[in-house]
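Given below, in the form of structure tokens, are the structures.
Just so it is clear, none of the values below were taken in a lab; they were calculated from the coordinates. Keep in mind it's a predicted model, so treat the numbers as computed, not measured. Cβ atoms are built from the backbone, for glycine too; each structure is taken alone.
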Structure P
Amino acid sequence: MQAYEHDGEIPLVNPRTGKNVKMVRARELLTLIADSAWFSGEPGVLFIDTINRANPTPHVGEIEATNPCGEQPLLPYESCCLGSINLSRLVKDGAIDWSRLRELVHLGVRFLDDVVDMSRYPLPEIEAITRANRKIGLGVMGFAHMLIQLNVEYDSDEAERIGGQVMSFIQKESKIASGRLSEERGTFPNYKGSVWERQGLSQRNATTTTVAPTGTLSIIANTSSGIEPIYQTEYTRVLLGGVQVEIIDPLYEEFRARSDRDRVKGLFKGAFEIPPFRHLRMQQVFQNHVDNGVSKTINLPQTETPDTVLRIYLEAYRLGLKGTTVFRDQSRQGQVLSCSGQRC
């Protein structure tokens with residue numbers, strides 16, 4: 001990205017051999033990547049330098065990749081151990097129930113730490129590094145539904161303020177919970193030499209927070225996914241085998257019956273109605289308080305241009321994000337979610 005800014009060249013590396021094949025202009029390469037993402041939604045982009053600056057165990061190794069959805073940067077052979085709190089269940093009398101959220105964070109950290117011990121691993125290498133770092137990733141789902149219940153529009157400064165407040169609270173409490181577990185069970189084996197040792201913060205887990213997409217989990221919980229806005233009030237989801245299911249947002253009928261029409265329209269803006277750089281800012285708000293990564297899709301209407309994708313990549317890097325994914329509606333056949341009408 002620095003070479004892009006200065007119109008410089010970078011080496012094109014063969015991933016199989018690790019050897020430089022040739023030099024290419026950074027601007028040409030990033031433009032090709034943006035064009036491809038505009039055309040098909042692929043590839044996603046990771047900023048591996050930003051990721052490694054946040055590596056809690058640099059003495060163990062350098063992070064080279066993430067899990068498929070991009071929210072969990074991993075050392076070789078590391079595995080995911082993730083959980084999500086349903087924020088939509090934490091609105092009480094028009095306000096966030098902070099006491100209950102604290103309870104759930106502490107319970108979630110203990111539960112996920114137990115999962116590390118109780119899991120069966122397919123390879124000894126996976127078991128060794130997973131138990132040595134004990135990374136867990138407690139995150140959220142139902143954020144959009146929480147905002148709706150708080151009468152706050154997703155693409156607003158207030159929504160970003162609430163997002164930052166919620167995630168910073170979860171981050172702080174997760175560190176307290178992991179610290180207490182370290183007193184009870186010991187620090188993670190690779191603690192010596194970690195960033196936590198340097199900071200003098202005793203931790204049971206090398207990381208404690210992650211924001212996953214929760215695309216399937218949120219359906220089971222009957223809430224919105226991850227930190228995403230609602231996809232649309234009514235949409236089609238394609239399941240395995242090509243089965244199509246029509247889905248109506250569970251809060252939509254309730255609010256439509258008792259709220260002003262214009263207010264409902266503002267609260268239930270779909271993913272394509274949120275300006276792309278508002279999507280990015282919401283991702284940044286959460287990333288500021290997350291150890292690992294944040295899975296977030298920047299949904300674009302079909303009419304958007306490749307130049308917008310390029311500008312999204314540049315802004316994502318400037319904001320300090322660890323990666324970003326764009327998806328232009330109808331850019332590939334058989335997309336999982338789809339809708340019709342003026343709001344898509």
Structure Q
Amino acid sequence: MINPLNYKRVELSAEDIAVLRRQVLQGPETRSFDEDPHFGAQISALGIFQEVGTLNDQLADYLYDSKTKERVNRKSIRAEMIEYHGHTGVRIWSEACAHLDLRLRGARELLHPKLSFSRDGSLSELVFFPESIAKIAKLAGAELVIVREWALNTVFGGFDRTKRYYEANPWELIQNDSLRYTKLIETRKIAFLGTHDFVAHIAGLNSESLTRLQVLARSVHSRLNAYFSNIQQPPIYSLVLPYAAGLLLDDLAQPGNYEASARQEVLEIVLNAIDLKLTDPRQSRFLTKFPNAYEKLILLARESTAVNIKPRAASLCAELVQELKLLSTPLSA
């Protein structure tokens with residue numbers, strides 16, 4: 001493609017990536033784009049670049065061929081890191097179609113207008129710069145950050161193009177990410193490490209909704225703190241309910257789900273079970289298998305046409321608690 005605007009392609013060597021990883025490892029738990037915008041942009045751009053065209057490319061779900069109206073085959077989607085006027089960014093295009101349609105509310109406003117759109121106004125490629133996106137998010141009262149543990153696990157975790165990262169997984173459970181995540185939302189911080197963050201949390205940000213979410217996150221964080229009662233290494237079985245609460249809060253932190261009543265109702269039922277310590281973190285138990293009721297509960301919360309949510313959620317939550325007790329064995333002192 002002709003490059004009349006003279007952006008420069010950025011190719012990071014293994015050594016360059018190792019240096020970035022070391023800087024993340026030695027840095028704070030969260031680092032704001034305000035503190036070091038260039039560093040934040042490099043991490044975000046690298047994370048997105050690695051994901052484009054893979055199973056983890058959530059941006060691809062919203063890319064269509066403007067001519068055929070069909071979704072773009074992700075195998076045709078390409079990406080590169082670029083530098084333009086000293087700013088690190090990402091350029092995304094399709095080898096299968098010349099004109100794209102990005103069907104994601106609030107996403108076009110995050111694209112660089114000169115580099116993304118043709119003279120006739122059509123979208124030819126997606127070019128964006130994390131530093132600029134951080135400034136746009138700031139207008140909605142959100143602070144974009146790099147989260148050390150998440151960056152090390154995804155961006156620098158030995159990226160595998162064939163492996164899904166944005167599903168429930170043991171690593172998130174063991175890390176007790178629910179506490180970390182609720183604290184981030186309580187302080188209006190949003191991680192920016194990959195396409196999921198761009199698609200699910202940043203595009204379409206709304207200040208008023210974020211304020212309501214902040215209040216909810218503060219309540220969830222407080223209830224989780226009371227549940228764990230300063231226990232440093234709670235048993236895995238006691239982390240499942242908090243993990244469900246964190247996942248539901250993550251859902252509610254997505255602009256498309258800001259007012260999702262089903263998720264809110266299921267979250268409250270899960271929190272009630274947490275308040276009652278139905279899976280007491282003070283009890284040393286070994287979980288032998290992940291409970292099936294967990295997925296059923298989350299799927300119920302995500303049903304757009306679900307009815308009788310509260311009684312069904314209460315029943316599934318009770319089933320989940322029962323499974324956790326049956327699938328875990330007490331450990332001797």
Per relative contact order in percent (Cα under 8 Å, 6 or more apart), the highest-valued of structures P, Q:
P
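Work out the source of 13.8, 38 here, i.e. which of P, Q gives that when Rg and Dmax of the Cα atoms in Å, for residues 189-260 alone is computed.
Values: P: 20.3, 58; Q: 13.8, 38.
Among P, Q, the structure yielding 13.8, 38 for Rg and Dmax of the Cα atoms in Å, for residues 189-260 alone is Q.
A value of 0.20 was derived for FRET efficiency 1/(1 + (r/R0)^6) of positions 245 and 285 (r between Cβ atoms, R0 = 25 Å, to 0.05); which structure in P, Q was it taken from? Walk me through the intermediate numbers first.
On the way: P: 0.20; Q: 0.80.
So the calculation was done on P.
Distance in nm of label points 7 Å out along Cα→Cβ at positions 61 and 293 was computed and gave 2.8; which structure, P, Q, did it come from? Please list the in-between numbers first.
Working: P: 1.7; Q: 2.8.
Structure Q accounts for this read-out.
Given structures P, Q, which gives the highest value for distance in nm of label points 7 Å out along Cα→Cβ at positions 37 and 317?
Values: P: 1.1; Q: 4.4.
Largest one: structure Q.
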